[in-house]
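There are structures below to look over.
Throughout, read-outs are computed from the coordinates displayed, never taken from laboratory work. Predicted model, so just to flag it, every value in this text is computed and none were measured. Cβ atoms are built from the backbone, for glycine too; each structure is taken alone.
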Structure P
C-alpha cells in the first residue's frame, strides 16, 4: 500500500476532541508493533497512533502514553486510557487540558512531522 499524505486543518483536529469537565478526550486507533511510531489523522478523520511496542502485557498502552506525553509535552500523569484498554480503539483522557489546547498540540505535531499516512 502506498503512503500518501492526508492533510488536515486545525479545525478538523479540534472536531475529533471532546471537552469534559476540566479535561478533554479523543478516540484513537492504535497500531501496536509498528516499525515507525507516528501520530496521524486517518482517512476517516480519526486519530491514528502507531507504537513500536507489542500488544503484550500492557506494553503498547504504556508506550502510547509515553509517546503522547513526549509528543504533546503533557505530563504522563495527566494522560489516561478511559475506555478500550484491551482494544485498538481507545478513549484517551487528558486531565486538566481543554480540547482547544490538545487540538493545538496534536496539530503542531502532525504538521511539523507530516507523519500522515493513509492506512
Structure Q
C-alpha cells in the first residue's frame, strides 16, 4: 500500500514540505516525459478509445463514452468555491504547475510530430 504523507497548511514549514513532495529528480522527469509522449502519440492515433483505456488504467474509472467524463463549468466552479482557502491555494499552485508541464509536453510532442 502506498503511504500518503499528510501536510498541514498551518505548519510553518508547509511550503518547504510541499516543495519537497512535488520536486522530481531529472531522471524521473525523463522517464515521465517519455511515457507521456508515448501516451500522447497513442491518443493521437486512437483518439477517444485510447483516452478511455488510459483513464481506466491510471485513474481506475470505469466508463465507455467520453461524455461520461465531462464536468460542467458550473460543477467545477461550485466544487472550487466550496474548498477551504488553503485547499484552493494548493489547487492553484498545482494547476499552474500542471499547465506549464502540459504546455511544455505539447510543444515537444508537436515538434516530434512535425519532425517525424
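Can you rank P, Q by FRET efficiency 1/(1 + (r/R0)^6) of positions 12 and 84 (r between Cβ atoms, R0 = 25 Å, to 0.05) and just name the one with the largest value?
Ranking P, Q on FRET efficiency 1/(1 + (r/R0)^6) of positions 12 and 84 (r between Cβ atoms, R0 = 25 Å, to 0.05), first place is Q.
Still on this structure, I have one more. With relative contact order in percent (Cα under 8 Å, 6 or more apart) coming out at 21, pick the structure among P, Q it was computed from.
Numbers: P: 36; Q: 21.
For relative contact order in percent (Cα under 8 Å, 6 or more apart), the value 21 is produced by structure Q.
For mean projected area of the Cα convex hull in nm², which of the structures P, Q scores highest? Intermediate results must be reported in sequence, preceding the final value.
Values: P: 6.7; Q: 9.7.
By mean projected area of the Cα convex hull in nm², the leading structure of P, Q is Q.
Right, next: Looking just at distance in nm of label points 7 Å out along Cα→Cβ at positions 44 and 92, which of the labels P, Q belongs to the structure with the highest value? It would help to have the intermediate numbers written out before the result.
Working: P: 1.8; Q: 3.5.
Of structures P, Q, the maximum of distance in nm of label points 7 Å out along Cα→Cβ at positions 44 and 92 occurs in Q.
Between P, Q, which one scores greatest on distance in nm of label points 7 Å out along Cα→Cβ at positions 20 and 52?
Values: P: 3.1; Q: 4.4.
The structure with the largest value is Q.
Shifting gears a bit: Here helix-only ellipticity at 222 nm (-39500 (n - 2.57) for each DSSP H run of 4 or more, over all residues; to 500) has been calculated and equals -9000, so which of P, Q was it run on?
Values: P: -9000; Q: -23500.
Structure of origin is P.
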